[in-house]
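Peer 1: Please go over the structures that come below.
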Structure P
Amino acid sequence: MDECRYPIRRGCVVLAGLVFHRNPINFRAPPFRAGVLCYLFTTLKEPYMTKSVIPVIALKPKEERRILRGHLWVYRNEVAVTPELQDGDVVDVFAANRRFIGRGFYQEKGGIAVRILIHHQNDIDRSFFHNSLLRAESLRKKMFPGSSVYRWVYGESDGLPGLIIDRYDSVAVVQSECAFYTRHCDALTAELLDSDGVESVLLRLPGRREWVGTEVAETALHFEDVQAKLNFGDAQKTGLFLDQRCNWQRIRTYAQGASVLDGYCYHGMWSIHAALAGAKSVVGVDTSPAAITHARENCVSNGLENCFFEQEDLEVKLAKQNRFDVIVLDPPAFAKHRTQTRKALARYESINRLAMNALHADGILISCSCSHFVTMPDFLESLKRAAAKSGRQAQLLEVHGAAPDHPVLLAMPETAYLKCAVLRIL
């Protein structure tokens, strides 16, 4: 029998050898191998496995191919053998042919059983977090020299699947729904606080929602030529929506002398960039009173007097038959689950139709979607349908994704979630 590469002790190997010996004809058949592995990993306990051994998850035959091509999720229906595990346990993933595939962490709930961390069997310890954070930070410093405002870690793309870290000067905001990061929180936090200039860490993890280091209620930020205040007490997700950082700049091309409507304005970043470019007037709309307050404060911080903000439903605002030269639609995700995709596309079509009808001839529509489950082709199709139903012709001028501190793994299309289309409405 070939040497067994699973991390199990000799007793398991001997038993496996006996089973293979008693079935010399079919022992290479994938269903048989899976059955043997299932018996080994679900029935054999101490003393056959030491406490230092990493638990093993065995895949069904051929299910490793996508992961070997670079994808980092193991779906639950791809697993042949799952030992007794706790949420967030570190596990090794093996193919049905006993080939090591990767080391990751287990998730109790949802369709993703394992998120792959590394493709070797090194320890997941503080040095792992140190190297991951350092590598991610090095890239951001090249992208935004002289700035300490950026998305420091973008999940799978930075080798820390399921984890988001935004940096706002001396504050690092950590967000994840994965128990793994709660369990390794101390090591992660220690590495963040050891980083140059970081004095505070805000944790938004399962069971750990707290400040480590100096608690900060609000911070004043300066990036590019924009001033912004960020209140951590009522900010959504990790704070500002930094994925739109480069897209905010694109409105400057079209805003000079224009009347601008900023839909779903949040902290008013689209409005600020439009006003700085010389817009004649800017109106921001959001249903959140806190967002409206912060947007007004941010405009004041930038010395802007032609920005006005209204707490109102955007669709009600668009239906009032006011006309604008430029409209921005940057809504929250309409599809948070795959089953919501069809309804989300209908919603995108509806609001974009209203926006197109509210534009002057040759007006500019900047329309965005941050729904993971809505693809770029489907989003553009919803815009095409909106144009047809509004009776207007639409020209696609620009298409953008997220800022470069949200790098896309080519093997994981799921990491390319943001869609930003600039259209001219004739």
Structure Q
Amino acid sequence: MSDLDGKRILLIIGGGIAAYKGLELIRALRKKNASVRCIMTRAAGEFVTPLSVASLSGDKVYSDLFSLTDEAEMGHIELSRDADLLVVAPATANLIAKMAHGEADDLASTALLATDKRVLIAPAMNVRMWLHAATQRNMAQLKEDGILSVGPDEGEMACGEFGPGRMAEPSEIVVAIENALKGATVLPFPGAQVAGGVARLEPPRPLAGRHVLITAGPTHEPIDPVRYIANRSSGKQGYALAAAALAAGARVTLVSGPVGIEPPEGVAVVPVETAIEMQAAAEKALPADIAIFAAAVADWRVAEAGQHKLKKTGEGAPAMQLVENPDILAGISRRKEKRPELVVGFAAETQDVIANAKAKLDRKGCDLIIANDVSAAGGVMGGEDNTVHVVGHGGVETWKTMKKADVAARLIALFAQRLKPRHG
């Protein structure tokens, strides 16, 4: 059964070139057995037809605030409250401004002001419109008001410019909808008093009450007191995962190798240097609901590290015997006791990325492998972007290049969906 089975979505389609993606979104939601009812702004009708929207949604399309027929069948108040969630896609600069300032001069803006349900927006506009101070002020106000958002993405636009402003892909919006529906969706009555002031709706916390264990960064395997074996991992993706898990309500333990970045406030950090220390810290942190092994652990260590700095003698390099480090991912994946419900490994590859990731998935015994290409040309290690392949026993899903923070948020949402619900 889909997480959206039987859910009622009121989709408000704004007037932008991205309106055509609204049709894909309707199709994706219907495939997950959600019912979709649509409101189109007048400008939206310049990009997609009401007939196309009605055909895909299987329901009447609403657009006129003053239609006597529509009001007789279902008034705009009932329309705004009959859904489980309101979704605005695309959310144009105009719609965002109306929402931020409480305007209600058409059916879409009136429904948004009258609803008692949570609202998710997918902004879409020209890059300069998105970056304009007015739009950013409006977005800040909507965030303060408890409005959820997904995107916008960065890329080439229909106008020929490049930058942030592209509407999130329908698949991303579906994930955001699923996450939004995991939390409370009914808004408190305006002005309802709580301790400390006016009630505000908290963002959805699908991992509330859960413990997430994450390893991040490189390990340093000493050769002598000065030198060590390491790799180029910055720890940025692991730290982004920790921040995303914390935002999702989890208690987070971050076992971190040596990195030069600050951990998110509220995360329990266990600093380590070697693979053996990381293994001990990870096992000590159990039990956990999810274990994410994003650290780039050195495969080998020196069997006997020098007690003093090794000196050049003129007789060539000193002989060093290397031994394998413990396999932390495989060890926790194969535990009989205290095995996390979801165990996720990372595969940093330079060739045959997916084939190697599939082999690693089988070899390690984990539930998912997140694979990426860390060849120097890609700039992944130490960079801000990442392109990942989610490799599971049921297949492979390749995601487009995103900021590591966005990759982390999407991965945490995916992991949360994989957990069995708790009752009672």
Structure R
Amino acid sequence: MTARNRELFALIPASLLVTAGFTAVFIQRNDLLSDLSLTYGLIFLCLCLAAHVVLRFTLPHADPYLFPLVAVLACFGLVMLYRLDEDFAREQAQWFVAGLIVFAATILALRKDHRVLERYRYSIALAGILLLLLPRLFAPVNGAYLSVDLGVITFQPAELAKIAIVIFLASYLRDTRQVLVVGARRIAGITFPPLKHLGPLLAVWGTAMVLLFVIQDLGSSLMFFGAFLALVYVATNRISFVLIGVGLFALGARVLYAIRPTIENRVDAWLHPFNDTLYQQQAGGSYQIAQSVFSQADGGLFGQGFGQATIQLGDNPPILPAAHTDAIYAVITNELGLLGACAVLLVYLLIIERGFKTAMLATDSFSKLLATGLTAVLALQVFVIVGGVTKLIPLTGVTLPFISYGGSSIVANFILLALLLLVSDRARREAQAR
């Protein structure tokens, strides 16, 4: 069976999941079956088939499992959002269509050779940095500058910036990977790059610290710097460079913790979520993370049942704030239990595995680093939001890819997926030719 036929058959379970999910919602709400669930499943399948046709004719050798795995996450997100609020689900469905259009456009634009992006690395890097700084011109949300509110539309530029920064770093490290290793010295068992070539590491570290200071969001800074360290490790095969980077980030974060109240509040809420003063605090308190922990604990191993999570009672304040964005993983764990949450994480792990496999198959350095960086960013984004909700790290405003409500997130992640498939098609085609 060809790769594209495997992809085609793998899309069927995702559409059945849509039908089953909406059926469960209708039964839970009205105690009746509705043919709408079949309609929604058919529409979802048709949209996926349209994207599949684009892949079949433009990237016939691309990984056959990446798109179906993303389709599973997307359909799961649509069902969960519909269960929470029909308006959120309707808007998310519109963004899903927009994401597929941008996905197809990216593939058509770069189908000949994605490596053309290397020519514009500095322009792409500048655009990425400007996107990251743009929210500073608008009002903060929960103390962090993450969103741009234009009235008719609100988006998070960091979602697109993460792709731009990875493209630049992949191109830059392709040219400088050797100079980071040649002339390196070992001090106390740790390999240090030559001082004159330590500049890129310090520059990216400085950028991460500036972002942490300016937009006041630990999650975004951690995601970008973590992706950079992953690329440095792949480019140089020196774990000591990663350890140096982790040490620098920890030092900078500790300094900024002492001088930025917003960062201090988030860390305090993470360390002491059940402190009564912090729990009752209106702004910068620990109410959200505490309620997230309670919600997950209430789910147990098998969950309360689909649609059974209590999000809000009447006109009272939400029991679980931001259930459709930051805390959607807590809702999943509450309703589907630890087993259901692990199933969702397993899908992410499969996507990450396919992404790193694509990087291993790639023969040219830029493609290898690009696939590594894109996969690392996706993995870190999942880690940051799931880690925040489960109280592993401080909670941030990062979305859960393809599941959380958010148009900029789903569009940006479809661009990320398109780039991975472009790299995969070239790598698998060359591997078959050898």
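Every number here is computed from the coordinates shown, using simple stated rules; none is lab data. The structure displayed is predicted, hence computed values, not measured ones. Cβ atoms are built from the backbone, for glycine too; each structure is taken alone.
Peer 1: Work out the source of 1.3 here, i.e. which of P, Q, R gives that when distance in nm of label points 7 Å out along Cα→Cβ at positions 222 and 246 is computed.
Peer 2: Here the read-out was taken from R.
Peer 1: Out of P, Q, R, which has the highest value for Cα Rg over 2.2 N^0.38 Å, for residues 310-373 alone?
Peer 2: R
Peer 1: Which one of P, Q, R has Rg and Dmax of the Cα atoms in Å, as calculated from the coordinates, equal to 25.7, 85?
Peer 2: Values: P: 25.7, 85; Q: 25.0, 96; R: 22.0, 71.
Derived from P, not from the others.
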